[in-house]
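A.B. asks: These are the structures in question, set out in turn.
Only the coordinates and a few stated rules stand behind these numbers; no lab work does. This structure is a prediction, so every number in the text was calculated from the model and none was measured. Cβ atoms are built from the backbone, for glycine too; each structure is taken alone.
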Structure P
Amino acid sequence: MTDAETGGDFAGVDAGSASAVLAAVGQLAMASEQASLVRLGLSSGLLAYCTKPVTVTDLATAVNAPPTAVAAVCDALIALGALQREGTEVRLSLAWAPLAQDGLDVMLERNLDGAATRQCMIEEALSEPPTYWELGTVQRRALAESVTLPSTTRFGRLLAYRVVAGIPELDQMMRSGARYLEFGCGVAGGLLGYAHHYRNLHAVGVDIAPDLLEVARARADKLGIGGRVRFVECDARAYTDDKPFDVVFWSQFFFPRDTREATLENAFARLRPGGLLICPVLDGDRELPGAASPAAQQASLDAIICGQSDIPVLSRDDLAKEATAVGFADAREHQGDFATVVIARRAAS
């Protein structure tokens, strides 16, 4: 049938291109639903029960849910590749077996909770979304937890150790009993992990969010290191101390443009000569705008989230320039297994 025969209703419609767009968006929608599925599996404890073979009936009893619902969730997790069948039982697949490690499940659940909050923020990007500091306690904590380490778990503490061990001069400082200061510590996952491993380390975490600091203090007590760590509710630009620090860690991706220079100046003032500034890099292997790589896609999403709070997403070179502009020297990049950071030094007198 021609356009003329149908009155031209379909003129200009490219069914093939439309089908491709529908398929692409369908994949995105399914990925979002699968993320929710994994969050359910983690938060309910279902995946934790599957570290060993278990029947659906026993799973239903363990998570206190109807067997038919548990069976449907297990089928979806099998389709995802997270579970596998063994006769009448299910268990974690080989690829997902690391979930049995102490703490990886906690880290994944927090990452997914943070992603869910970020999704809500992106959906509000064209209206007047709240800044990070205007978010509710639950959402702000979800974001804070998603960018740090679960240091109350063995897996989280291992990652914290590996971050420091990969930087020999930082490792040596901490072994020798360094004084460590963190600006924008949030729930202090990294700080707590470092202080737990390096028994001579004394640390101070500074943040303006009292709810997050309350979580950090409780976790320090749980780890038995409350006597060597201190948390201060304060603007990082105004924090002072009677003694200099050996290391300042700046969680720079929580600091708006109008606070950055003064925060760096205070970090410089708080360091002893020869001390180190550590700045985590948010965007990883960022590429040119328009690139289709996962890193470039993530950087573009980060820019939306951070832009709502006027926080710049900076390259490694730009971070190094920020530090150099206030007096830091020898700025360089260090790319580890789990984190990329910019390291700079306050020159020795």
Structure Q
Amino acid sequence: MSTLQVTRYHPLLVALHWGLAILIIADLTIGSQVLVNIPSNSATKIEGLRAHMSAGIVILALMLVRLTVRLRAAAPEEATAGNPFLDRLAWLSHRALYVAIFGMIISGLTMGLQAHIPDVVFFGRGQLPESFWIYPTRGIHYFFSRLLMALIALHIAGALYHTFLRRDGLLRRMWFGRRFQGREVEAASAAASGGGFWRHAPWIERIILGAPTLLFILIGSKYMSTPLEVAAQSNMALGSPAAVTDMRAFGAIFLGVAIAALLSLFSTRRLLAGLTLAAIVVGCATAARVLGILVDGVAPESVFKLVPEVVLLSLLVLGIAIERRRRRHLGEAPSQAGFERTRRLEESHARAA
């Protein structure tokens, strides 16, 4: 019986790593590039703060789950950059990432409570202050945001260094695949360590697919029920009954996509198709948004809508990757089980002989 060597992180940790990377970068972008350019008396500011705070709470919950899984699951050996100083820098920066993320969330929530932001953005009571710099925690929140940006840049630089200079395949450790190297007990050990994740992976995919499904329902319902109000929010005028009907028909397209995605949520076999459909729709919308910003000019409202679209698209791509890997994993299991049964039968025949 050979000794197993862990070559990849636990699949749940991989999913959390990439999902959190998407959410953290998006939330940083909203806070540092979008909200600062929108006046406090704008309705878009309230929508942006609602998304910013909601994402922060989700990130906090997922970070606690990630930390728990990281401490409990078997992990590969410490990577080396081939230089003692770089190895020490990597060790410190990875731990500083946790400090910066938790510092960002705690200081942001504290400032939000001091400014009574939850009452304004979630319950519609009161109004936002003209500037958040009147609160001391605003400076702390700013410090952690810049520290986090620097650490993310350092993290990306390290990944590029390992990929293009050392070429040691380090990024494979943080992706889905066989986690162990070994011979006779490899299949059983891999199933014991990662099989639970693959059994529950469809529920993670349903959560990912549920977000765009709900968004499609909300957009479709809004365009169909209140087309004039929707047009007015973008300073558009619908000058004829035909224009109003076209707006309603546009909403019906989103409702149709939502129904197709909703049906996929109830069938594990159709999850990949639902994720792919949603990714195509969100991808086309994101591409159109980027084209509009390049051709028509940059507007805070356009950037604000672009960020969640990029987040949704990235999460959908992650969901597709998880589902494809899950199907390959399940496809390998019967052959491995058959191999083990055949080996046991051969051993029993040999003993009988």
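A.B. asks: Among the shown structures P, Q, from which was the value -15000 of helix-only ellipticity at 222 nm (-39500 (n - 2.57) for each DSSP H run of 4 or more, over all residues; to 500) calculated?
C.D. replies: This figure was derived from P.
A.B. asks: Separate question: P, Q: which one has relative contact order in percent (Cα under 8 Å, 6 or more apart), as calculated, at 23?
C.D. replies: Only one of P, Q returns 23 for relative contact order in percent (Cα under 8 Å, 6 or more apart), namely Q.
A.B. asks: Comparing P, Q, where is distance in nm of label points 7 Å out along Cα→Cβ at positions 157 and 253 highest?
C.D. replies: Result for distance in nm of label points 7 Å out along Cα→Cβ at positions 157 and 253 over P, Q: largest is Q.
A.B. asks: So, one more: A value of 5.9 was computed for distance in nm of label points 7 Å out along Cα→Cβ at positions 53 and 181; which of P, Q is the source structure?
C.D. replies: P
A.B. asks: If mean count of other Cβ atoms within 10 Å over residues 29-36 is computed to be 17.2, which of P, Q is the source?
C.D. replies: Of the structures listed, the value fits Q.
A.B. asks: If you don't mind, another one. Comparing distance in nm of label points 7 Å out along Cα→Cβ at positions 21 and 293 across structures P, Q, which is largest?
C.D. replies: P
A.B. asks: Work out which structure the value 15.1, 45 belongs to, where Rg and Dmax of the Cα atoms in Å, for residues 93-132 alone was derived from one of P, Q.
C.D. replies: That value comes from structure P.
A.B. asks: Computing distance in nm of label points 7 Å out along Cα→Cβ at positions 37 and 309 gives 1.5 for which of P, Q?
C.D. replies: Checking each candidate, the match is Q.
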